[in-house]
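These are the structures in question, set out in turn.
Every read-out reported here was derived from the displayed coordinates using simple, explicitly stated rules and does not represent laboratory data. Just so it is clear, the structure is predicted and the values come from calculations on it, not from any experiment. Cβ atoms are built from the backbone, for glycine too; each structure is taken alone.
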Structure P
Amino acid sequence: ASASSAAETKLGLQDVKEGKIVLTIELQEFEKKKEIWDMSEEEKVEFGTARKEVGSQLLKAGRYELALQKYKKVGEAFSFVDNYKEENKGKAKALKQACELNKSAVYLKLQDWTEAKNTCNSILKDDKENIKAIFRRAQAQLHLKNFQDCMNDCKKVVELDSQNKEARALLK
């Protein structure tokens with residue numbers, strides 16, 4: 001590993017000045033997890049909830065790429081929920097939407113404006129008045145220099161939530 005990638009404080013190597021660090025890791029035990037397609041609906045919802053929580057912790061810690069992986073995993077787990085029991089279907093859809101919203105936030109942090117916009121568009125297909133998705137898309141549009149689209153999204157946010165200070169500020 002390079003010194004910069006090994007500077008993770010948990011590794012205790014942040015003060016190492018060497019150009020290259022070699023780590024030897026020994027796997028003590030390994031437990032193979034159940035594959036998503038082998039899980040029951042309830043297990044998938046539990047799995048999705050756990051992945052979302054881990055993703056949220058990673059997002060807060062600024063570990064965007066890892067957070068993105070967790071959110072994508074949830075999206076994959078719930079790509080087809082139409083035949084789920086109603087109780088699980090609602091939970092699965094809510095989890096997927098939350099992870100999609102978080103993905104859009106991660107893409108904005110990573111300055112991947114196109115993916116942020118695309119993710120928001122995906123959310124808005126099913127939930128046309130999702131304020132977070134509209135606002136995040138506006139942020140992406142601004143950076144993509146799609147100023148009219150940005151303004152339209154900001155106006156829509158203010159229309160839906162007249163107290164939204166962030167959208168009002170972006171409109172100025």
Structure Q
Amino acid sequence: MDNKTILGFPYYRQVKDKDFLLREREKLTDGQNIADLISNILITLYGTEDHRVALEGFSYGSKGNSFIDIVQYNTFLRNEIVNSWGVENISIYQPSHVKKLAGKGNANKHYMVKAFQDDVFNDSDLRKTKLWKWTQGKDFTEKIPKPIDDLVDAYFILNANKKKESEQ
């Protein structure tokens with residue numbers, strides 16, 4: 001796959017029922033389907049040999065039903081990862097640990113994006129990416145468009161994993 005290829009994997013959520021019981025069942029099916037899709041994409045692109053997967057853990061300060069849904073969906077994904085690559089190949093990092101890599105353990109999304117823009121790791125590979133180049137000169141103090149904050153989080157999670165592996 002060359003670096004100009006754009007991959008898209010459409011997914012149509014089926015969580016629509018107004019009835020609580022039926023909607024919760026739909027969420028279970030939806031969570032499993034999304035986890036299967038992500039796992040199958042990773043296996044198709046990278047196989048199952050000699051890979052590590054890193055995720056950010058849960059922010060236990062979060063509240064509400066949406067947080068519970070995120071935990072549920074994430075649990076399905078973790079299960080698929082463990083089944084495909086083994087428990088020894090998954091790393092879960094505390095949100096505060098990931099944020100500390102950006103410079104502050106309680107960093108908000110704006111701080112994280114600014115640290116990314118400032119290339120706090122002096123990462124020559126990062127500076128070659130279209131994403132990093134696109135963020136340069138942009139002001140994200142008011143609004144961060146999706147999925148920029150998620151991609152920035154993923155970058156810092158990747159670096160948490162690199163740091164852990166270099167210390168072993």
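Out of P, Q, which structure matches 17.5, 52 when Rg and Dmax of the Cα atoms in Å is calculated? Here the read-out was taken from Q. When distance in nm of label points 7 Å out along Cα→Cβ at positions 25 and 57 is computed for each of P, Q, the one that comes out at 3.6 is Q. A value of 12 for relative contact order in percent (Cα under 8 Å, 6 or more apart), calculated from one of P, Q, originates in structure P.
Consider the structures P, Q: one of them gives 5.5 for distance in nm of label points 7 Å out along Cα→Cβ at positions 17 and 97 as calculated from the coordinates. Say which.
P
One of P, Q was used to compute helix-only ellipticity at 222 nm (-39500 (n - 2.57) for each DSSP H run of 4 or more, over all residues; to 500), and the result was -20000. Which label is that? For helix-only ellipticity at 222 nm (-39500 (n - 2.57) for each DSSP H run of 4 or more, over all residues; to 500), the value -20000 is produced by structure P.
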